[in-house]
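Novice: Right after this note come the structures.
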Structure I
Amino acid sequence: MMDLELHIANVFFYVFHTVLIFFNLFGWLHPRMRKLNLISLLITFGSWLLLGFWKGWGYCFLTDWHYQVLQSLGERNIPSSYIAFLVEKLTGWLPNAQMVDLFTVGFALLALLCSLWVNTRNAKRNKRAA
């Protein structure tokens, strides 16, 4: 990739991945986004667990792709966690990796439970209405 393409890819990943993280956490709150949110969460957990079986627990293909771009741009000593990476980029502070993993999994599980709850509740309501 050329330098300009790498910079464009870098910006794309910063924006897309960050928006996706927020969508995974809060997308279940918007009624029209609930099914898409559940699908997105299932893909995320699938990456972490299924792909993680071969690549290492918690593997995220978006993080992998972004880190490849960053390394091509000369970035070094990148934390394994994308959340830790974002925190460090935004604040200059690199949080403890275990703490980040605990919060990441905890909040993702909470979002998945909320998404499952609202999606099954809506499915039951729709079934009763039909």
Structure II
Amino acid sequence: MLSHELMPEEGILVVTPHGPLKSADFDGLAEVVDPYIEERGKLKGLMIYAEHFPGWDSFAALVTHMRFVKDHHQKIERVAAVTDSAFLSVLPRIADHFVQADIKHFDYKHKEAALDWLKHGNG
């Protein structure tokens, strides 16, 4: 399951996985994000808030996740990976080759610093 909170005034989406990711998680996320992006043009920031990365429940979920990234990465200014997961902590170095957004890793306990960076781009 993937819970999400859209902060419309800030233009920030916070996603928090709770167990292995499913294809339906990304379908539900698109239902929230797509109308916002259509109205405002982009998201200022995306926070992935996960102490540990839970993986995907199937190959189909991985493919749906990749399709979601492909369809949305040009419409997000910054991505904060807030995690103690070794997998997600290397995300900025990997994603730099595929994603236009600025991506930065924060330790799980630094959620507020990550939110400040998403809002203002400082630090």
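Read the figures in this text as sums done on the coordinates, not as results from a lab. For clarity, every value in this text was computed on a predicted model and none was experimentally measured. Cβ atoms are built from the backbone, for glycine too; each structure is taken alone.
Novice: Computing Kirkwood radius over Cα pairs in Å, for residues 31-70 alone for each of I, II, which one ends up highest?
Specialist: II
Novice: Could you figure out which one of I, II the value 24 for relative contact order in percent (Cα under 8 Å, 6 or more apart) was computed from?
Specialist: Here the read-out was taken from II.
Novice: OK, next. For the read-out mean count of other Cβ atoms within 10 Å over residues 15-22, a value of 13.2 was computed from one structure; give its label from I, II.
Specialist: I
Novice: If FRET efficiency 1/(1 + (r/R0)^6) of positions 39 and 63 (r between Cβ atoms, R0 = 30 Å, to 0.05) comes out at 0.60 when worked out from the coordinates, which of I, II was used?
Specialist: It traces back to II.
Novice: From I, II, which structure was helix-only ellipticity at 222 nm (-39500 (n - 2.57) for each DSSP H run of 4 or more, over all residues; to 500) = -12500 calculated on?
Specialist: Of the options listed, only II reproduces it.
Novice: Can you spot which of I, II the value 0.97 was calculated from, given it is Cα Rg over 2.2 N^0.38 Å? Please list the in-between numbers first.
Specialist: On the way: I: 1.21; II: 0.97.
Corresponding structure: II.
Novice: Another question, then. Taking distance in nm of label points 7 Å out along Cα→Cβ at positions 7 and 79 from the coordinates of each of I, II, which one would give 2.7?
Specialist: I
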